[in-house]
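Each in structure tokens, the structures are laid out below.
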Structure I
């Protein structure tokens, strides 16, 4: 993969401003990959091959199937701490992925993609649903909190930014344009549905980045080699769509300024800063052209790896680990149609505050809503700055004279790892915290 100047500058900035995010990443464990396998396609009963859920342990490189869901397809896997949520056609299942025990399962129809915010699980819906294309559940017991009405058709990816959920609406296989629904997460009301136009047909994956919402618009079936990415500005409700002469697939995740996504039946990269494709093909997988496809993938931004699930949809499936430069590193067993996977990122107990001196405390860590900062007598605090993993400034807050106890609202931040930098009369001190 070609070196990217903005990527290098971003790393340099992180080293200077935040005592290196690489150091913070080393305190984050990447323990396992949770994979959902849809199994063989069976058009009529009796069904014999159901959804299985497995773990690939990165330390032992062993694969273990730990549960079966009695349905025919899997849509999404979402990990939060030691919990994993799986949507599978007509079921939503919550697991403890330390013990691999099923905690609770509920029946539901048309379940699709998921997002978490403030203890709430957002579920997008698709066919056979005809109304209420998004719902909100309690993340602890999967009880229904809200049904969101007014979204015009099948929904795909969802992302939360600040106090809003942004939901891609592709309106099903007969859709003719892309849409983006905006929901207020304070009261779960639909604020509106932005019409993104025909260039954004196939709206699918949604990612917040640098104050914008990026929507990956999949090339429709039979749509040739034309796909697009839309950048939506939530502040003024405007958008631009970049149409490209390549076949666009699913968005898999972001590392620094690069979005990893499906391009021309492989995985490529898109620079979110310049809004240009960097690489169309990071790797070439084995097999005759068109016989092997990517079912799912996840981005390990800590170790610069891609965990991909490949197969032929009928009889073959395998997981392959690639470096960000496209080298094949290892492989592991999966089932057929491994259509969903997620990486288990953990912050080891105590690492959040293990390097803190008692003169400067940040708590709680991990945090849900508000983070507290207390300053002792040794330092005079002058300014607080919070950075996300891309190196973007999320918050800059001056500190008043003799202000020793500070409370910062982080409830609207997307889940992930953040660095908080303190400018004091004794220099700069950096802490890490995890937003759940």
Structure II
């Protein structure tokens, strides 16, 4: 475990390394800023899925602390609610055969366990095999369809309170381009607050549950219900979590000027542990947060001490039931407006993976892989292989992307008609993987 040493520059004019810290008052202040940065996105997931907000925050805090421990206190990160879980959770809740919150939690648990196993494999075997199995064209397609699969859900909430939803969207868009720095990064949270105010002025809010909630108390825990028919719905989320964690590690390495490739397996393992814990107790799955990377980039403070503060502050907030009850009053229109932006952003993250890795869609292998996967995900292709197994659009599109790519690529290589490179050599793993 890395132990902090006091940074000797009180003006914060240079980089504060992960194993360093500022004075504790400043460290606490920066930790609170990280809580604000993660707040909007972390709470929006339980608001959209119906999970208890306080429970989700509790496991977000526990997951962040676990991440710091597993990575040896060397890799700064906050683990907040992952939007990649929105679609499979929504599908699991309403599935015909044994669906509900318990089944959704079992899916979250299985996702965490699988990510843990992949993290261990990457730690001991390296990441080359992972790059070959899931090249950027496949990863990008999966991340994109996870977001776009929720388009219908966004419209359902939006149409319920169109004016409120429109206010939410407009404010998010304006804040993101009018303001710089932290305010610009909090555009979604500010948009949600504006939509909430619009809903209040229209009499769309009911604060009874807030008045009845206690000030201090434990979150509402819930156990998963074993239902293996939901597992295939959640497996594709693992691909998104891998992409997010790898991107996080690379970003921190770039900002700090360090090589964190050997930490990749630990990061995946840690996120898997955090997600599995959430599934066991009733929280949403977690991922490393880009919002907090932005805070680090702005402050140049990468001290893990800041994240310990953020984790414990989040833990304290999760023990205030009235706080969680207030989050539950967010009306459908606000959720629809925020979801319209967020689901689209998830889709565009997939496109960003293609752009950053220079995926060549002039090659039929790449073009066909992405095309079929996206349509299957957006249209929510659904099949029932057996009476108790349901394969929805995310599972169909994700597995389709993997199978189509590798089969077509093998045939193209055999026929000499344009196979694509699936991974860079391991010794050059700091460069973007190309396809």
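Values as computed for the structure displayed
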{"item": "If relative contact order in percent (Cα under 8 Å, 6 or more apart) is computed and equals 32, the structure in I, II", "result": "II"}
{"item": "Given 26.4 for mean count of other Cβ atoms within 10 Å over residues 84-91, calculated: source structure among I, II", "result": "II"}
{"item": "At a computed 4.0 (distance in nm of label points 7 Å out along Cα→Cβ at positions 212 and 372), which of I, II", "result": "I"}
{"item": "Which of I, II yields 7.0 [distance in nm of label points 7 Å out along Cα→Cβ at positions 68 and 380, calculated]", "result": "I"}
{"item": "Distance in nm of label points 7 Å out along Cα→Cβ at positions 196 and 420 from the coordinates reads 4.2; which among I, II", "result": "II"}
{"item": "Per FRET efficiency 1/(1 + (r/R0)^6) of positions 140 and 236 (r between Cβ atoms, R0 = 25 Å, to 0.05), the highest-valued of structures I, II", "result": "II"}
{"item": "Entry that produces -1500 once helix-only ellipticity at 222 nm (-39500 (n - 2.57) for each DSSP H run of 4 or more, over all residues; to 500) is calculated, selected from I, II", "result": "I"}
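Throughout, read-outs are computed from the coordinates displayed, never taken from laboratory work. These numbers come from a predicted model, not from an experiment. Cβ atoms are built from the backbone, for glycine too; each structure is taken alone.
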